[in-house]
Structure 1
Amino acid sequence: MRGRLLPGLLLVACAALLYARSLPAPFFFDDTISIVQNEHVRALWPLASALGAPAQTPVAGRPLASLSFALTYAIFGLDPRGWRAVNVALHAGCALLLFGFARRALARVSALAARADALAFAIAALWLVHPLATDAVAYVTQRTELLWSLCLLTALYAAERGFERERADASGRSWLALALAAIWLGVGAKEVIVAAPPLLLLYDRAFASGSFAEAWRRHRALHAGAFASWLGVAALVASGPRDATVGFDLPISAASYALTQLGVVAWYLRLAFWPAPLVIAHDWPVAQGPGDVWLGALVVLPLLAASLWACVQRPQLGFLGAWFFAILAPTSSVVPIVSEIAAERRMYLPLAAVVAAMVLGADRLLRARTRAARVALAGSAALALAAVTVLRLESFRSPPVLWAEVLAVYPQHRLSDQIESEIAQQLVAQGQLAEALPHFQRAAELRPDAKNLANLGRAQLRQGAVDAAAVSLGRAAELAPDEAAIRADFGLVLARMSRWMEAEAELEQALALDPENATAKKTLARVLVRRGEELVQTGELQGAVPRFQRATQLDPSFNAAQQDLVSTLMRLHNVKVETKPRL
């Protein structure tokens with residue numbers, strides 16, 4: 001028992017130590033729409049709401065991920081430490097399952113059975129500490145990748161236990177039922193779970209049953225139920241949760257996307273062996289013809305052919321190739337994903353096949369060496385990868401640094417304005433307004449839309465550059481006349497410039513669009529008081545009263561409005577008033 005527990009405890013401890021410093025990192029980028037602004041995470045009931053998510057967001061159409069977000073919010077609120085701790089726990093869970101599955105699978109290979117435990121631990125440990133996994137773990141929103149991976153690994157591990165025990169006792173059926181349940185649960189995590197049924201069948205054929213016919217005969221219910229999960233995926237996809245960025249009716253054709261992926265997959269493989277540079281948002285160019293991807297094709301196509309050959313001729317070895325290509329197929333083949341042509345997190349689970357191939361290859365090459373030498377080599381590799389991972393995670397602690405890394409690799413990134421704005425927002429959150437202002441300006445220069453101009457104007461206002469803020473927010477209000485928040489902020493700037501009539505009109509428009517806009521209500525109350533006081537000074541008491549009354553309605557806590565209203569009413573009725581200084 002101790003021999004079995006120790007490797008697991010080491011894996012969990014390694015995950016905790018490796019990612020500990022990244023826990024306090026703030027939310028950033030897609031975390032904003034998926035977590036901070038996502039009302040569905042605010043309550044566990046009604047359950048339908050907790051399972052839902054705003055359309056076109058990373059968690060849309062992924063009810064298991066949405067529910068996990070709601071559960072995390074119920075426990076930790078918006079404390080990023082709790083959210084990342086859950087991600088790290090999921091990562092550790094995946095490593096444990098990978099270790100357990102690899103250990104049992106390798107034990108079925110006669111030439112490796114004696115070293116199965118050591119080889120499986122090396123595979124799980126190297127995969128756990130690999131820097132290429134950081135995108136899925138430290139970027140909170142990418143929990144979808146962790147969840148579906150956990151489901152697939154659970155299915156494979158449970159199926160192996162079921163295959164092992166099906167003839168010994170009745171518990172084998174329970175394990176197979178768990179495998180099937182895990183696949184169906186994965187349907188709600190991410191669409192890539194479609195890779196699970198064929199992988200399960202290939203594993204059964206290669207390691208348990210010996211042929212497809214025998215696998216189907218012995219485990220028909222399991223495999224039929226697994227492939228039926230495709231219907232669940234189809235139903236979720238049919239609702240169009242992200243149809244603005246994924247599908248065949250988008251600017252990138254299926255043929256161009258598939259051609260481009262030859263270069264992308266070759267890049268993924270390169271990162272597995274040399275994990276640098278790592279960035280959270282690639283801007284991969286779309287291939288215009290075979291000449292753009294010939295180098296990637298020279299790497300990927302022979303590997304694909306070799307994997308297909310091995311699946312037929314040497315199925316146990318071919319399972320590694322099937323693992324790699326089957327898991328990448330949903331995102332890296334013919335279905336265009338225009339928002340992200342390349343994403344490092346897609347290599348999260350395929351990386352396990354690459355690591356396994358490296359470990360098994362090294363074991364074969366170094367068979368003549370002593371056990372201590374092989375352990376030293378594996379340990380050195382793990383330490384080197386862990387060191388790179390620690391350095392990578394330091395970037396997550398400071399999102400401006402993280403985004404600067406993106407721009408260093410892709411200076412003309414198609415999302416450069418969003419990246420500049422994200423850097424600026426993170427600097428503002430850190431209290432570095434002066435440092436943020438140039439990034440707001442750069443974002444507005446790259447894309448002078450209402451959002452970027454409004455962000456720039458707000459930053460300029462906080463810096464005291466009122467005239468510049470009026471220009472920026474005025475342009476933003478012209479571009480987005482139906483945005484109450486922008487109209488309210490523009491009205492605030494006009495009030496700061498003592499342009500009372502213009503401010504009043506702008507703020508009235510803001511309240512017409514959003515009667516509950518707090519900025520508009522408070523600012524308009526103060527503008528109305530100033531306008532009323534001007535009327536009082538000119539003797540127009542009747543015109544001042546409704547303004548003071550409206551001001552008290554908009555902001556009941558505004559004492560000056562109440563005092564002016566009472567004073568003006570008393571003057572109208574010829575009552576002598578003793579004026580007291582305002583505090």
Structure 2
Amino acid sequence: MDHASTVPSLPNDLTEEGKGRDASELTWLSRRLRDLLMAAPSAIGITVGPDHRWAYVNDARIKMSGRKGAQDFIGKTARQSYKELEGQPFFSALDSAYQTGVPFIGKEIKATFNRGPNGSPEDAYVDCVYQPIFAPTGEVEGLLIHTVEVSEQVFARHAVEKANQREQQQRAAAEFERNQLRDLFKQAPAAISILTGPEHRWSFANSALCELVGRTSEQLLGRTILESLPELAEQGFSELLDQVYRTGVPFVGKNVRGLVSRGAGALTEIYIDFIYQPVRNIDGQVEGIMALAVDVTEQIQARTLLETRVQERTSELQLAHESLRLLSGCLMQAQDEERRRVARELHDSVGQYLAAIQMNLDVLNAEAAIISERFRPRLADSIDLVQRCTSEIRTLSYLLHPPLLDEVGLASALSWYVQGFNERSGIAVELDLPRSLPRFPSEVETALFRIVQQSLANVHKHSGGKRARIRLAFADSTLTVEISDEGCGIRPEILSKFRQGGQSPGVGISGMRERVIGLRGTFDLTSNADGTTITVTVPCVPQPEADPEPL
């Protein structure tokens with residue numbers, strides 16, 4: 001855009017200087033000056049008169065103000081062309097420079113131009129110089145206004161200043177938090193410390209840590225862990241610190257034993273729960289380790305003492321239980337011996353008396369013809385009673401201790417007993433015996449016979465079933481007896497208690513188990529809705545066959 005017509009007359013001194021020159025040279029200078037002003041990157045304008053009416057503006061000023069062209073300036077006052085600057089310091093500065101003739105220099109003055117989208121206000125920062133233009137008479141006739149926009153620099157500096165301010169605030173907050181944490185750490189009941197560098201040099205240690213290791217903070221701070229606590233060498237703590245510092249992975253220790261010297265020279269045993277937590281710098285590199293430890297020595301010692309006492313009590317209970325088991329075995333053996341004795345007495349004493357009475361009654365019965373008819377029925381009744389009594393005594397004697405058990409062994413005794421049980425109870429019992437079964441020690445045969453006897457009694461009393469099965473087997477020096485029924489089974493809650501704590505469903509089962517344990521065997525009980533099975537295994541060695549007695 002050509003603004004040459006708007007440039008005011010050159011000063012008189014320049015005119016006087018050019019009197020001897022051609023008019024064309026003056027025109028060239030005027031055009032050259034105009035071109036220089038137009039090409040200047042800064043906003044330049046010239047105003048005349050006390051109301052600062054624009055006589056010249058370059059393109060940079062038009063662009064900076066957000067106006068469309070020179071027509072928005074030329075011939076108008078500064079207040080007319082920059083209405084949005086009203087209330088800002090620019091107009092008063094123009095007035096002052098014009099009235100006093102003293103140039104005004106402004107640095108980074110905030111200005112608000114209507115140059116935003118759709119003419120909206122937009123803040124900017126400018127450096128400006130208002131240079132008075134003097135007339136030949138020495139009076140100010142106008143102003144050369146030179147303005148450079150420095151918004152980018154100012155905004156950038158403000159952004160840096162704000163960032164620095166935020167950083168300072170963050171640093172202050174971090175320092176405050178760090179101091180607060182240090183105060184909290186100092187008062188914490190747990191032992192807390194910070195070790196810096198690969199040598200693990202103490203930079204912080206609270207009173208609980210000093211008390212734990214028996215040192216003062218002066219003896220720790222600034223020294224490495226092994227310099228201040230040489231007794232920890234070979235205990236693994238320094239190696240764990242190396243591992244955490246190298247890998248950046250925290251380590252947690254539970255109930256770890258350590259030995260520390262607390263001033264008296266002797267080592268004190270301690271137990272601690274602790275964590276080694278890596279401390280990282282702003283770049284994420286491990287620069288230290290925070291160690292937090294809790295002294296659990298008293299708890300460990302109390303637990304150890306309790307475990308020792310429990311172990312002692314357990315041993316006492318086991319000894320008492322073993323003694324009780326031995327006593328129970330002795331009682332059962334004595335019971336078996338007493339049954340054997342009573343059975344023998346019934347057979348040898350009462351049985352003989354009844355046999356004698358039977359013979360006497362038989363003699364009387366042979367002479368029944370001479371006996372009064374009134375007494376004959378009583379004689380017959382007496383004979384019948386004696387026979388029944390003899391049968392009962394024989395059965396009772398066999399139940400107390402079958403002589404077959406001593407004479408021919410377990411297999412024959414079981415066959416006899418099962419046959420009688422079938423007849424008395426009405427329960428069909430299947431007996432599965434090996435074809436050839438050797439003799440075993442009497443305590444083994446007696447115990448297994450009593451177990452079968454008690455099991456069948458339980459089947460008769462509790463199962464409600466009508467079928468049972470007994471299987472006897474011997475292999476690999478182990479005698480196995482299995483008794484099963486097809487009854488209602490044992491209730492699950494009772495069976496669960498028996499399996500978990502050994503609580504027996506009844507006295508009979510308890511007695512059977514004690515007999516088996518006394519023989520160093522195993523006793524297993526299974527049950528469901530289809531019936532119950534008892535499995536007994538006893539380690540035993542067959543007895544050699546006795547040599548026949550000489551005739």
The value 0.00 for FRET efficiency 1/(1 + (r/R0)^6) of positions 114 and 274 (r between Cβ atoms, R0 = 25 Å, to 0.05), derived from one of 1, 2, belongs to structure 2
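Of structures 1, 2, which gives -15000 when helix-only ellipticity at 222 nm (-39500 (n - 2.57) for each DSSP H run of 4 or more, over all residues; to 500) is computed from the coordinates?
On the way: 1: -22000; 2: -15000.
Computing helix-only ellipticity at 222 nm (-39500 (n - 2.57) for each DSSP H run of 4 or more, over all residues; to 500) on every structure in 1, 2 gives -15000 only for 2.
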To which of 1, 2 does the computed value 435 (volume of the Cα convex hull per residue in Å³) belong?
2
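To test your reading of the models, identify which of 1, 2 gives 2.2 for distance in nm of label points 7 Å out along Cα→Cβ at positions 490 and 522 when calculated. Display every interim value, and only then the final one.
Details: 1: 2.2; 2: 1.7.
Label of the originating structure: 1.
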Using relative contact order in percent (Cα under 8 Å, 6 or more apart) as the calculated read-out, with 6 as its value, let me know the right label among 1, 2.
2
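Rule-based calculations on the coordinates, nothing more; no lab input. If you're wondering where the values come from, they're calculated on a predicted model, not measured in any experiment. Cβ atoms are built from the backbone, for glycine too; each structure is taken alone.
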